[in-house]
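Colleague: Below: a set of structures, written as structure tokens.
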Structure P
Amino acid sequence: MSSGQVAKLVVLVLVLTVAAVAFWPDRADPNSEDAEERLRAIAQLSGRTDDESTNTLLSLTGDPKPHVAIAAVKAIAAAPRFSHAPLQRVLSRADSSPPARAEAAAALGKCPKADVEVSVLTKILVSKTQDPQVRAGAARGLARRRDKTALNELVEALEDTDPRVRLWAITAIGRTTALRFEYDAWTSPAKQQDELRFIKETLRRRTSYK
């Protein structure tokens, strides 16, 4: 390569570098004390699956601001074919807030590896130690999954102490079976024993529910 060609190549590289600096968006700081800056960093990493991006988003799922933590979970789940592993890590982390864990559980419902997630979600749904928000998130995930193997746990959740869990449980039953029932999630289950018996009897006749 002649000296003239080398000089032209150097000039071209300089021009491309200047252009990249001019048009590349400023990279937000995920460690900023400003919540809006952290949200901007999450938006820039949304849908990316490389290790650095995933680890940064995972760290932000433990953010003290619930809306930031939820945004980080959604960014992990924004990838076209995301892995269930990061979301399960959110569910198991001690510093994950209930809203973040609830969003992770809901996101698992659309994860491609259904055979893993259904059992994970049903265990959360009927757990007496899980926060009600997280149980409701698990029911949301099952509403997305529409897997009939979860019907037993979903029916059990119709008598949950929290109306949000009951609402998503009856929603999941409806989406999974295409059946509609007279059941009010905001009314105490103790006052809906006839409705609950009818739901169970109908599901026994028409589905795999036992």
Structure Q
Amino acid sequence: MNVNTLPEITQSLKNWEAIRQNPAQLTLYLKQGTYFNVSFPEGAEYDVVHAYPGIDNGWLTYFVIPAMYDKPTCVNIQDYVQICPIMPAPLGQEIPEPEAKQRMTNWDDDMEQWIKKQVLTPEGMYQAFAIPGDDFQSTDYHIFLALRTAVNATGYVADLIIDDESGLTNASAFFDTVRPVPPFKPYKKSAFYLLTLAEQ
């Protein structure tokens, strides 16, 4: 598990917030890669996992923390944050599930146009993802950036496709459960404590 200092983590989130409404800057960073890796201890069970985008030393990076630790009462919160740099698409990566592949293709093909539309919406670009813990049935994962089709002003909703390196895990259980925030419902913004820290 990677550990950065809490000021470094919150500064990375602030760096993302600074460009969150800038299509050109967002496109530049979101083109750096298509997935990130994350690992959890064997047997770990989490209700929800938060994934925050940030910019760390000029590189798009996701900061992943189980929601149970993403609280002001958590001592040494940075010890529970995984630092997950974005990576280019892995060669030969095969995801057999057609819907998952389509969502990743949507990202590759339509990301730039989606960004231009998304920054004009009331929510703007996402600040985090909420991922149900049921999505994690193993220990090591590739998490791919994706776009799920939707009836809204942009035609898409930001999505993550989770792959446990042996193919999609329980695909039907997680296809529509990863939620970009904002909007925060059904969660409360206060549940995303790292955002609160980054806004200080």
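Colleague: Taking mean count of other Cβ atoms within 10 Å over residues 71-78 from the coordinates of each of P, Q, which one would give 12.1?
Modeller: The read-out was computed on structure Q.
Colleague: Tell me which of P, Q gives 19.4 when you compute Kirkwood radius over Cα pairs in Å.
Modeller: Source structure: P.
Colleague: Can I ask one more? helix-only ellipticity at 222 nm (-39500 (n - 2.57) for each DSSP H run of 4 or more, over all residues; to 500) computed as -8000: which structure among P, Q?
Modeller: Source structure: Q.
Colleague: Hey, relative contact order in percent (Cα under 8 Å, 6 or more apart) derived from one of P, Q reads 11; which structure?
Modeller: P
Colleague: Which structure, out of P, Q, was Rg and Dmax of the Cα atoms in Å, for residues 87-142 alone calculated from, if the result is 9.8, 27?
Modeller: P
Since every read-out is calculated from the coordinates, none of them should be taken as a lab result. Model, not experiment: these values are computed from the prediction. Cβ atoms are built from the backbone, for glycine too; each structure is taken alone.
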